[in-house]
Structure I
Amino acid sequence: MAIKVKDGIYWLGTVDWESRDFHGYPVSSGTSYNSYLIVDEKKVLIDTTECHLYNELMKNLSTIIDPKDLDYIVLNHTEKDHSEALPKIVEKTNATIITNANAKEYLSLYYNTEGWDFIIVEDGDEIEIGKRTLTFIKTPMLHWPDNMMVYTDNTLFSNDAFGQHIATNKIFDYQYGKKALNAAKEYFATILMPYRKLIPNAIEKIKDLEIDYICPSHGVIWKEYKEDIIKSYLDWSNDKVKEKAVIVYDTMYGSTKKIAHALANAFIDLGIEVKVYRISTSSISEILAEIVDAKYLLIGSPTMNMDIYPEVSKFLNYLKNLRVGNKISAVFGSYGWREGASDKIKNILKELNFKIVDDECLRVRFTPKDEELNKIIRFVKDIVEQ
């Protein structure tokens with residue numbers, strides 16, 4: 001269904017209730033592909049959806065206007081979750097597409113765009129649609145070169161920025177609750193983290209705008225918590241951390257698990273927030289979200305065939321791809337006849353410019369003894385007091 005955001009602006013959905021994967025990252029409760037309609041002298045659709053949700057989008061659109069009366073489709077980003085239904089909508093409406101040069105090129109590589117009408121905009125360009133004027137704000141690499149935002153009537157259509165993977169009919173943040181900020185953090189960690197250093201530039205472009213609503217392309221619309229999400233984005237993009245330790249590990253016969261729990265208890269005794277995750281039984285999206293603002297990241301792996309345990313190796317690939325930074329880190333684990341995992345993990349963390357702290361007590365042969373676990377307590381005290 002269509003839901004009124006404010007006079008003349010409508011949310012058109014669509015909700016993908018069953019989605020459990022997005023770009024290879026687990027999505028626990030589905031997602032949404034948000035399109036918006038602006039009704040003025042010109043009728044404007046902001047972004048589209050995936051092809052399997054085309055009928056739902058058109059049904060929602062039809063409750064407000066006759067689709068044939070649509071004048072413009074603003075495409076803020078060409079990735080298929082925002083553009084896959086576009087060819088059918090163009091065929092149905094014959095609307096003109098407003099987008100940027102990069103997006104036009106990408107569309108021609110995705111679809112047959114012969115005969116489509118385009119208006120190409122640059123950063124700061126404006127188009128009058130009646131009482132309202134659309135202002136276009138380019139935000140390259142958040143998270144593709146073609147990304148942009150649109151501002152009109154105190155409403156910012158931010159596309160992927162400020163998004164969350166939430167499937168709900170409660171489309172406003174004040175309906176869904178402050179837990180939307182946690183979902184936004186998970187989205188940031190898995191989608192925008194590699195490009196976070198560009199986020200302050202984007203926020204600089206919007207900081208002087210009067211904004212009542214931030215309408216992203218995924219998840220809820222920000223109103224009550226719009227200042228919170230902007231501040232959070234600045235904190236996360238600047239690698240601001242708090243006194244929190246995230247301990248990520250996997251285990252073969254339980255020895256590395258014992259070390260992980262000893263480390264966790266040592267941090268807890270010092271009053272530091274702790275999150276502990278066994279990789280093979282945890283959501284990688286949740287782990288990465290907790291890492292965003294953690295000061296300490298400790299990674300544990302048993303040695304298997306003189307190498308890193310497979311699940312841990314997969315996790316490290318995520319860290320590399322997302323270019324996580326600004327962590328105090330340590331590597332721990334158990335081994336049998338020969339150790340091999342820890343040095344390889346440390347080499348990867350060095351590539352990420354982590355500050356690595358080390359101690360022999362973190363590498364245990366077979367099963368950790370009480371005296372080895374006691375050394376771990378002292379080790380944690382030392383790194384916290386540094």
Structure II
Amino acid sequence: MEPILKLGLLLMLAQAPTTADLTRQFNKALELQRKGDFEGAETAYREILRAAPQYAEAHANLGAVLVRLDRYEEAIREYETALQLSPQLNPVLLNIGIAHFRRSSYTRAVDAFKRFLDVSPGHLQATQLTAMALVELGRDEEALKYLEPALASSPNDPALIYALGLASLRLRKPMVNGAIKALAETPGGLPASHLLQGQANLNNFRFEKAVEDLEAARKLNPELPRLHYSLGLAYFKTDRFDDARAAFESELTRTPKDVSSLCYLASMDEKEAKLESARRRLDVALSVDPTSPDANWLLGKVLIAQGRPAEAVRPLQIAVSSDPLDAQKRYQLARAYRQIGRREDAERELAEMKRIQALEFEKDQSKVIKP
């Protein structure tokens with residue numbers, strides 16, 4: 001028995017690849033990657049990792065190949081493995097952030113970019129992507145801290161100018177008009193200029209003008225981020241509901257889990273008594289953002305319409321907790337309480353609803369110009 005064991009060990013040693021073999025295989029895989037043969041490169045890197053699973057650089061390069069194949073979750077796993085095996089591979093942090101960014105996981109992207117910037121302060125690409133991810137998250141004040149140095153290095157980058165304009169619009173800062181003008185004068189920036197102008201008109205309740213600007217943007221570049229959602233919103237506000245539905249659906253072909261588009265489509269479904277369709281859309285929205293006030297409110301409305309008020313209570317409670325000053329959400333929660341016999345709770349919500357409405361009326365009256 002003992003000689004057989006020794007023979008087996010000798011065979012294993014004979015089959016183990018040498019460092020030179022691994023280097024040769026790695027260079028072959030790298031050459032395939034550089035030539036754009038990503039399927040071939042994937043196969044080559046996986047062969048290396050079967051023989052040498054601790055090869056950190058092979059994991060990292062396999063991650064890069066998988067990103068090019070749009071297989072982001074697999075790529076992130078490979079990057080994280082590479083980083084565990086070799087923590088000094090700091091560029092992998094940047095790659096992890098890029099992979100999260102491309103799959104629209106902006107919170108995780110920001111986390112990875114910030115970790116990379118801690119060890120590579122001032123890195124231009126990481127700074128730019130951090131800024132744009134923060135704008136996508138609506139963390140606009142924080143985004144401005146990254147946009148300023150990013151634009152200082154790349155003052156004619158349309159994506160950065162647009163991000164600055166959008167963040168400024170949300171924060172009601174005066175740089176919006178400057179960003180619209182700068183985009184119009186920047187090579188390749190005119191479509192984004194129309195988009196930002198349309199979003200500014202939406203923000204100022206100039207809905208017909210918003211439609212004009214956003215349709216102009218679509219004609220020039222239909223692939224602009226959030227264009228179809230913004231156009232859907234403009235159509236919705238001008239009662240062009242068929243056009244709004246088409247625009248929101250178009251946004252979902254680009255961003256399948258866009259919560260805002262899903263909620264508007266669910267709202268239209270609910271108004272047309274397409275309750276099962278509304279429910280399916282809301283299930284997707286809530287899988288992305290379980291605390292979304294609008295998605296929970298709409299789910300509560302759908303469940304009440306389906307005769308399931310007891311099930312409606314929980315999502316409506318979440319909606320009210322997340323958005324306590326919305327009178328409509330209070331009203332729907334009061335309806336659910338009343339239908340299941342919780343009269344005191346219903347009366348409490350109705351009283352709060354009336355208080356909020358009174359405050360809103362006073363606020364509106366204060367805006368009226370006195371004769």
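Computed values, structure above
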read-out: Structure with the greatest value (metric mean projected area of the Cα convex hull in nm², set I, II); value: II
read-out: Parent structure of the calculated result 4.3, given that distance in nm of label points 7 Å out along Cα→Cβ at positions 130 and 362 is the read-out and I, II the choices; value: II
read-out: Among I, II, which structure scores highest (criterion: relative contact order in percent (Cα under 8 Å, 6 or more apart)); value: I
read-out: Comparison of I, II by mean count of other Cβ atoms within 10 Å over residues 106-113 - largest value held by; value: II
read-out: Read-out helix-only ellipticity at 222 nm (-39500 (n - 2.57) for each DSSP H run of 4 or more, over all residues; to 500), computed value -25500, structure in I, II; value: II
read-out: Rg and Dmax of the Cα atoms in Å, for residues 34-81 alone derived as 9.7, 26 - corresponding label from I, II; value: II
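No value in this document is a laboratory result; all are computed from the given coordinates. Since this is a predicted model, take the numbers as computed values, not measurements. Cβ atoms are built from the backbone, for glycine too; each structure is taken alone.
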